Structure 1
Amino acid sequence: MSAPNKSLFTPGPRTRARNRAEARFRASGLAAILAALAFLTGLMGIILHDGAPAFRQAFVTLTVELPEERLDPNGNRDPADLARVTTFKYAPLLDAALLRALEEAGAENPFAKAKKLRALLSKGAPAQLRARVLAEPELIGGSLTMRFLASARADGYLKGRVTRESLARERKFTPAHLDVADALLGSGLLESRFNLAFLTGSDASESRPEAAGIGTAALGSLAMMLVVLALALPIGVAASVYLEEFAPQNRLTDLIEVNIANLAAVPSIVFGILGLALFIQFAGLPQSAPLVGGLVLTLMTLPTIIISTRAALRAVPPSIREAALGVGASRMQTVFHHVLPLAMPGILTGTIIGLAQALGETAPLLLIGMIGFVATNPPASPAEAFLAPNSAMPAQIYEWARRADPAWYERAWGGIILLIGFLLAMNLAAILLRRRFERRW
């Protein structure tokens with residue numbers, strides 16, 4: 001008996017099984033993508049939620065009387081005499097200004113001593129006032145309306161981080177200070193504003209988290225990246241061109257290639273130990289200097305750049321080389337006039353990815369002391385930017401995260417947002433450069 005005729009368009013049992021398996025594979029792939037996006041969205045949401053408050057800061061606007069008998073008893077406005085007046089003489093002026101601000105707001109001072117009101121202001125407020133007076137001596141004898149940094153506790157109260165319940169056991173900052181903060185807030189003298197100093201400022205002591213900024217550490221990271229770019233790119237590209245285009249295939253080159261691949265997998269902290277022994281202990285370079293950090297990160301980045309550059313050179317079709325050699329070009333002309341331009345997108349992409357990896361490294365910087373120094377001022381010259389002790393963004397974030405006050409934790413999250421922004425910008429630059437230099441054959 002002959003088998004019944006079946007249409008080619010009617011799937012059989014095995015075809016239906018394959019189709020079901022393919023559908024399951026597609027569904028699992030789509031589920032994996034959605035799960036990855038969900039985790040990424042959750043992570044970015046946590047980072048933005050915890051780090052966004054670092055970009056805002058509470059300020060107190062006060063009108064301060066500047067009596068001449070306290071700040072310039074001689075009345076000659078001599079800068080040397082004015083500089084001898086310490087911040088201890090400026091602090092009572094702020095206490096008096098806070099009392100007047102409470103009176104204008106229609107509130108009473110809940111403390112027996114006016115100096116207890118000073119807990120609402122940053123500990124650097126007297127120095128802030130002194131610096132303004134030294135810069136403008138003509139203000140002495142009159143009054144000055146100025147915006148001062150609020151303390152970390154007052155700032156946390158405006159952001160919801162500090163509550164009356166959390167202050168139950170506090171001594172220096174109590175719920176009574178929150179009553180004063182409410183009065184100043186109602187009169188518009190206490191307000192939360194965009195904190196530009198976080199982007200441009202320097203680190204502060206552990207008692208002044210409200211005054212800390214990441215700008216100086218960002219300059220340290222920039223200096224290190226310039227060192228890495230100036231050394232790793234030419235050395236890495238030159239080594240790749242030689243190994244891929246000119247080196248003979250023998251045991252020595254095989255050994256070099258294996259070691260380069262192994263170095264790319266070495267933990268970054270090993271490069272930190274190498275940099276500590278080679279650049280600081282042996283060469284005597286200054287500890288905590290961005291130059292040393294850049295040299296260490298150059299050693300760490302070189303294998304990545306060499307591997308990516310060799311892959312880009314290998315991706316150029318052999319017919320390009322054969323055509324150039326066929327019309328009389330030398331081996332050198334073939335490489336530099338034809339192969340390198342075609343491999344440039346891959347070279348630039350690998351270089352920027354290597355720089356992005358170096359920008360986020362912390363472990364090597366720990367061993368060369370870039371968290372042991374607190375840079376409180378930006379570098380005064382280009383030479384100082386490379387040779388003077390400084391920190392870097394990852395090391396600064398690590399240092400802030402170690403400190404106990406929750407305000408430092410907030411600063412650490414804000415630094416992470418900036419670091420991610422830099423990394424996204426570098427990856428975007430890699431994409432744009434790849435499209436700019438990409439050639440099709």
Structure 2
Amino acid sequence: MAKLRPGYFFYNCLMLVTSMIGLIFVFFRNLLKRRPIAPYFRPPGPNELPQLHGKPVVWMQAVSVGETVVAKILIDELRKRLPEYGFLLTTTTPAGQAMAKKIMDESVAIAYFPFDLPLLIKGFFQRIRPSVFILVETEIWPNAIRRAKLSGSKVVLVNGMISDHSFKGYSRIRSFLKDVFSHFDLFAMQSAESANRIGLLGAPLERIVVTGNIKFDQDYPEFTPEQTEAFLAQYGWSKGIPVFTAASTHRGEEEIIVEAYLRLNGREPYYLILAPRHPDRADEVAALLEAKQLSYVRRSRTGDGSAGEARILLLDTFGELGMAYAVADVVFVGGSLVNIGGHNVLEAAAQAKPVMYGPYMHKSRPSKELLEEADAGFTVRDADELVRTIEELTRDRNVYRRRAENARAAVLSNKGAAARTATLIADLVKQS
């Protein structure tokens with residue numbers, strides 16, 4: 001177990017080179033954006049995580065926003081089964097940190113995940129000493145996984161998914177992954193397809209379980225008509241004019257969204273809520289709107305009197321997508337017109353909205369297929385298709401209502417994955 005195999009040697013050489021290059025990038029980026037740098041390189045001090053003192057620890061690692069939401073749901077379920085445990089949530093990105101601090105209560109310790117280099121990882125595990133180390137979705141950090149096993153921790157993958165793109169890439173390093181996967185005690189996968197794929201990549205078959213997608217178990221907010229009307233009233237928006245919400249967008253998508261919005265407005269009035277995936281890109285998106293001479297208001301500045309007659313709301317805040325979907329008539333979810341892989345479409349569907357997305361949905365394919373089977377999910381490839389689909393969706397109100405109800409039902413009928421996963425983890429921990 002302690003002997004370092006050739007695959008790890010080459011992986012660490014690659015990590016060392018990329019980390020040296022990445023360090024320069026991270027240093028200057030975080031310096032310019034006033035983000036922390038040191039937490040990536042040192043374990044938390046003895047007084048930095050008081051929530052863990054004197055308790056066995058469950059350490060959960062999530063990369064960014066979507067994985068952090070999954071972690072929150074699972075932690076809530078694990079607390080019911082492991083009340084004596086302390087919980088640590090680490091994230092890789094600043095966006096994940098911001099979301100963690102927003103949705104987690106003070107009993108959960110929050111920190112950054114270190115670079116996956118042996119000495120850094122060893123320091124973190126010596127400080128934290130988790131009983132179980134949980135990786136959310138397709139989180140493969142070989143040094144952390146190996147160190148967890150060396151430290152006596154149980155190692156678990158939750159909400160696991162192997163997309164088409166990932167499977168193709170991982171297949172090239174199957175022999176190395178087989179070694180890495182041998183350290184896992186449990187693979188809790190979203191679907192039979194992902195379970196089959198991770199088995200083909202070398203995961204021990206007896207440790208693979210299909211538990212479903214934890215994202216279905218999210219506590220989706222519910223809004224009264226009075227709440228949605230009050231939200232629209234802040235901007236003087238009329239109830240009779242349809243709202244187009246484009247959420248979780250990336251660079252290259254906002255241009256398409258704005259083009260489609262302009263075409264729609266050439267035929268009838270529309271309001272637009274534009275929510276970039278990373279709110280720190282708001283200035284960039286604002287510059288695009290200004291270049292098009294479009295009047296807009298930023299959500300973070302609501303109340304400062306700047307709304308005027310703006311028909312575009314730039315949503316540059318965290319945690320308000322639920323309302324943005326609730327007030328919408330038509331919804332587009334980004335990361336899908338550019339090759340990101342698609343973001344969470346379930347949050348919009350839970351608000352009873354048919355959902356549009358681009359062709360790049362390989363990271364969210366099961367959710368996409370679920371909505372399409374319910375006649376509530378629609379692929380668009382450009383501004384032309386976006387306009388045509390919006391017009392088709394809003395043409396017949398009876399058909400629209402049926403699709404909206406189907407979207408919500410598809411989400412509600414698939415709950416339960418978090419409870420199943422938490423039970424498996426609790427049993428695993430108690431056995432040890």
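Bear in mind that the values in this text are calculations on the coordinates, not laboratory data. If you're wondering where the values come from, they're calculated on a predicted model, not measured in any experiment. Cβ atoms are built from the backbone, for glycine too; each structure is taken alone.
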In terms of distance in nm of label points 7 Å out along Cα→Cβ at positions 268 and 388, which of structures 1, 2 is highest?
1
From the coordinates of one of 1, 2, mean count of other Cβ atoms within 10 Å over residues 116-123 came out at 17.1; that one is structure 2
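Can you tell which of 1, 2 yields -19000 when helix-only ellipticity at 222 nm (-39500 (n - 2.57) for each DSSP H run of 4 or more, over all residues; to 500) is derived from it?
It traces back to 1.
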Can you rank 1, 2 by relative contact order in percent (Cα under 8 Å, 6 or more apart) and just name the one with the largest value?
1
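I have 26.9 for Kirkwood radius over Cα pairs in Å, calculated from one of the structures 1, 2. Which structure is it?
Details: 1: 26.9; 2: 23.0.
Computing Kirkwood radius over Cα pairs in Å on every structure in 1, 2 gives 26.9 only for 1.
Work out which structure the value -0.55, -0.97, -1.10, -1.37 belongs to, where log10 I(q)/I(0) by the Debye sum over Cα atoms at q = 0.13, 0.17, 0.18, 0.20 Å⁻¹, for residues 252-395 alone was derived from one of 1, 2.
On the way: 1: -0.70, -0.94, -1.00, -1.12; 2: -0.55, -0.97, -1.10, -1.37.
It traces back to 2.
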Work out which structure the value 2.2 belongs to, where distance in nm of label points 7 Å out along Cα→Cβ at positions 220 and 332 was derived from one of 1, 2.
2
Can you rank 1, 2 by distance in nm of label points 7 Å out along Cα→Cβ at positions 20 and 404 and just name the one with the largest value?
1
Suppose you compute log10 I(q)/I(0) by the Debye sum over Cα atoms at q = 0.17 Å⁻¹, for residues 180-291 alone for every structure in 1, 2: which one lands on -0.91?
2
